[in-house]
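Just so it is clear, none of the values below were taken in a lab; they were calculated from the coordinates. Quick caveat: nothing in here was measured; it's all calculated off a predicted structure. Cβ atoms are built from the backbone, for glycine too; each structure is taken alone.
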Structure I
């Protein structure tokens, strides 16, 4: 049966399997090979690697630490937006772990002071919108290239991790559909023109989700989109999944291959016990967010896509994607 945009399910699967935004996640295997699945703090506390943030036990909770490097093409072509995204994607990682951001630092390289200005303006605009300060970093305005990376510190009382999805859980997508694509980029923008108070309210729901024990696992929908994030989540938890495209929220007139590999400015993939689905939906929906069950976590290693009564194997995680998994 054809998909809504006249592409068969098997053709869509092939397109996704060869998408660079998904295949480039295999670069993470280099870190998994060198570091392994765990590291230990100086006090010998184990930290499980491969999540959206490193969760470092601290008192009665956790410090969360993460970093993102920006796509060089974006930094060169749209530096203001690159600056904005550098802050936003890090904040999303903290929220995905059930945390609250504390502060960010940046490492910026530019060919001149003038070239650095729009990067700074974008970062500062996002820092103010999300109320997360930039507190330091590295700046070089005499570089032969333009580049940007940002690291973030946050805190959580209770974690949402990528490692605890359970067979039988509902796969749940939470997304802000009140947006539009930003130029030609695979970025669904529901952030840059939103009211700061709304952005902060929406992100503040994730710690409530964690502290209420309403989900087993989750990740933010990152570069690689819903399809790539689903693979990373199931790989981390050592399980499979069935994703039903008939249930996936999607903007009108957007092709499946584009939507499934897009980065939404507010988007999370959760695994939720069926009996708690109504509570999770009641948490997000009053804030203008779409929250829908889109499939189910399964035993095994296969990620299956369904649509219109048909189903196709998308990925068998016996062939790793990132190399980080439950172990």
Structure II
């Protein structure tokens, strides 16, 4: 039996703690707020983020980072991507030299660094200690133990395989990869595409429109991934197409829901005020667009989503822009 720390008590961090416990691990979860810790430890429920889900007794929570990592074999990072650097800087002095696993899907504003790059920069960990997990993993469905698969990627294949065994539960099937870059880009970009799809749904458009946006979003993601020398097959797999389809298609997706509200005419400020959940695409669309431009990659979806989130364009104007774009061969 292993002991694993999970830093982050939101819906995904909590759901993944369930996976870890079901796989036979003892789980220590770090949470910022004492009331969340008390609910998890006494009621075995995270009422703020996964109400109605009974958490295994193997999950214990704490507000003390040092207590959370005491004796652990791996550390899972599950905080919003734009807060990772600040949080990790505070935690770094107490982190043991064990694998650091990112569940986050974003690109840091300003630096344009992927989450694994932020982890390396803040902690000094080498690539053999840094892994990412990505795939079609909607938190509520994972917490309900509905069958799902994902990818655990690390440049050191042996480490990826050890983590694979650690997180393989009766309802959660992990595959391994050494393509950390491709997995992270697929995970970050799909949030932006899901915002776009959500806007189309909010405007009342149907399956032809959403399927077209998903497909062109995948092409856009693949262009950026290949420009940075990722494996294009990664984008055809769970961390690419799989994650993209789930996030764009499900009403459980925070990014799609955020997009729907934009399509219905709500402002970004009104949406933020209505929920405590973080839609990573709304935070990261600007940095992903900047990353695409830095790599000379055409990114019309990222560009349009950034314009809508920034208030420079409406969702309906975005759709008009897509249709009016110059026609070309599909594989250009």
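Using distance in nm of label points 7 Å out along Cα→Cβ at positions 270 and 286, single out the structure from I, II with the greatest value. Present the calculation step by step, with values, prior to reporting the outcome.
Details: I: 1.4; II: 2.2.
When distance in nm of label points 7 Å out along Cα→Cβ at positions 270 and 286 is calculated for I, II, structure II comes out on top.
Which one of I, II has FRET efficiency 1/(1 + (r/R0)^6) of positions 62 and 294 (r between Cβ atoms, R0 = 30 Å, to 0.05), as calculated from the coordinates, equal to 0.15? Structure of origin is II.
For which of I, II does helix-only ellipticity at 222 nm (-39500 (n - 2.57) for each DSSP H run of 4 or more, over all residues; to 500), calculated from the coordinates, equal -9000?
Working: I: -9000; II: -14000.
Structure of origin is I.
Thinking only about distance in nm of label points 7 Å out along Cα→Cβ at positions 126 and 302, which of I, II has the largest value? Display every interim value, and only then the final one.
Details: I: 3.9; II: 3.1.
For this comparison of distance in nm of label points 7 Å out along Cα→Cβ at positions 126 and 302, the top structure is I.
Out of I, II, which one gives 1.7 for distance in nm of label points 7 Å out along Cα→Cβ at positions 182 and 198 as computed from the coordinates? Answer by label: I. Calculating FRET efficiency 1/(1 + (r/R0)^6) of positions 14 and 94 (r between Cβ atoms, R0 = 30 Å, to 0.05) for structures I, II picks out II as the one with the greatest value.
Once Kirkwood radius over Cα pairs in Å, for residues 142-189 alone is evaluated on every structure in I, II, the highest one turns out to be I.
With respect to mean count of other Cβ atoms within 10 Å over residues 166-173, the largest value across structures I, II is given by I.
Of the structures labelled I, II, one was used to calculate relative contact order in percent (Cα under 8 Å, 6 or more apart), giving 23. Name it.
On the way: I: 23; II: 15.
Going label by label, the one that fits is I.
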